[in-house]
Structure P
Amino acid sequence: MTGDTVIVLGGLGSVGSLISRILMQYGYDVRIVDRRSGAPEIYSYEVDVTSPFSNTESIFLGVVAVVFALPESVAIRAIPWVVNSVSKDVVFIPTCSVQEPFYKALKKASSFQPFVGINPMFSPKLSVQGRTVAICLENSESPSTFIEQHLMQAGMKIKRMTPLAHDELMAVCQALPHAAILGFGLALAKSSLDLESALEVMPPPMRTMIALLSRILVNSPEVYWDIQIENDQACHQRTALAEGMERLIRTVADQDYNEFRNDLQGISNTLGTCLNSGSVDCQHVFSLLN
């Protein structure tokens, strides 16, 4: 049991609550800062981090780390306030879906401030067991940090990378699939099909797409907006997605089956060994839907 103090900005949100629970599990004194009021049993401060009131020094007294469980733009705006309130050895831990902008802003404000970005690759509503968390560090070969150790102790797996590598990867692994799913949703919204009456005859691919779309729609739009708007690499993936659709439209319009077949072979070559494992994953998903 450490007894060390950690501040969690945005600690009443889903990600902030997850990190707070993990830290408290391992004996940390967690202080939550949120613009909403917390439950009576939670040691919290009601503060808007983009416009904090004066005399907030006591909030940060004795802290060893500050977790920024906030949207990217809000987290960046909060950096100057926190930098001016803590010592140079306090660790800054953003949970942003996009890490490079925060990292650059922090280094501009306080070049030697320790930085460990964390991005859970799963919904906080799910069990953490066996789930992966992306860890962003200036040097991916540096010694293990306290937050990494506790995430692993809680049952999670970690994958280390630099902030830039993280954002490049997330553009492909998050922004691209989300854009494809949202594009499907926008097309579906223009359809006159009565989905409820069609549910019984929907094949598994359609039901899977609706499930993916629904998963996005029941969560906060802010999360998915940040993934698209804050990652500079995301625009390239959206462009590639649009170009892929244009190519398919053109191929079908030209009735060019050979081109279609060649395109599918090219995609298969790109997937490589992921092709077989992906096929097995799909069988599992479809079996659940049946």
Structure Q
Amino acid sequence: MSDQTEYVPPRVWKWERPSGGKFASINRPVAGPTHDKPLPVGRHPLQLYSLGTPNGVKVTVMLEELLALGHADAEYDAWLIRITEGGQFGSGFVEVNPNSKIPALMDHATTPPTRVFESGAILLYLAERFGEFLPGDHATRTETLNWLFWQMGSAPFLGGGFGHFYAYAPEAFPYPIDRFAMEVKRQLDVLDRRLAETPYLGGDAYTIADIANWPWYGQLVLGRLYDAGEFLQVQEYAHVQRWAKAIDARPAVQRGRMVNRTFGEPSEQLHERHDAGDFATRTQDRLKPGS
């Protein structure tokens, strides 16, 4: 039995106190903008508004992979959205994503411009727009989409569940940490069993299924997420480790992981990207905190 004071939920929940933790200042039970702020628009048709969290990394990796294949029309501007400062609640951002979550994409190659929100939807949109990383064979395409949507449904248990209670909650509580650690390890076992059968999640080819899953589960087993590798004993998942390392070695993945990143080693940060040359000129050196 816990020695903590038992919490009895009220009959009707009311927002009467901060939720606590790292993101307490921006958590709220209503949608919509909190302030007027139009979004900037650069010179490329594809305008990305994001942050270098796992969901953001999915899209920047995809765009860098497309550019590496020679798709010049995949050039993009990546604008930094500082979520701890409430940038996702600006009026312009909410127009692109009414859910106020990064990443969000505007494609100005269409008239009117096309908005795309939710990271999985953005990957699918770009795969279909450029004809890459999504197999044409019906069975293999379906298997790829299976793993894309598996990630979209599973990652909230890793991020909002385990990650929140293990790394960000104001106090450590055994029940939620144990509950979500169990689920994350089950998910890693699901991936490990699949990757024992095939090189990549969709089959023999690298696809949007891998691009979606790697920023979460790949970086987790590589020790980059929540500092939880030892806690979760991620070395047990040999096939996930093999897959994670193979993807990590791709130059486009290394570039994509840097974009809109504002934490970690300075050498791995590129706060905004407006041209391929920004990787050399170090965009973050030109930005002031809070810009």
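Rank structures P, Q by relative contact order in percent (Cα under 8 Å, 6 or more apart) and report only the one at the top, that is, the highest.
Biggest value here belongs to Q.
5.9 is what came out when distance in nm of label points 7 Å out along Cα→Cβ at positions 33 and 265 was calculated for one structure; which of P, Q is it?
P
Given that helix-only ellipticity at 222 nm (-39500 (n - 2.57) for each DSSP H run of 4 or more, over all residues; to 500), derived from a single structure, equals -15000, which label among P, Q identifies that structure?
It traces back to P.
Determine which structure produced the value 2.0 for distance in nm of label points 7 Å out along Cα→Cβ at positions 113 and 137, calculated from the coordinates; the candidates are P, Q.
Of the structures listed, the value fits P.
If Rg/Rh (Cα atoms, Kirkwood Rh) comes out at 0.97 when worked out from the coordinates, which of P, Q was used?
Details: P: 1.03; Q: 0.97.
Considering all the candidates, the number was obtained from Q.
Kindly point out which one of P, Q the value 3.2 was derived from, the read-out being distance in nm of label points 7 Å out along Cα→Cβ at positions 65 and 273.
Details: P: 3.2; Q: 1.3.
It traces back to P.
With distance in nm of label points 7 Å out along Cα→Cβ at positions 105 and 161 derived from the coordinates and found to be 2.8, which of P, Q does the value describe?
Q
One of P, Q was used to calculate Cα extents along the principal axes in Å, for residues 89-184 alone, giving 51, 41, 14; which?
Details: P: 46, 31, 22; Q: 51, 41, 14.
Structure of origin is Q.
The numbers here are math on the coordinates, done by the rules we state, and not lab data. Keep in mind the model is a prediction, meaning the values are calculated, not measured. Cβ atoms are built from the backbone, for glycine too; each structure is taken alone.
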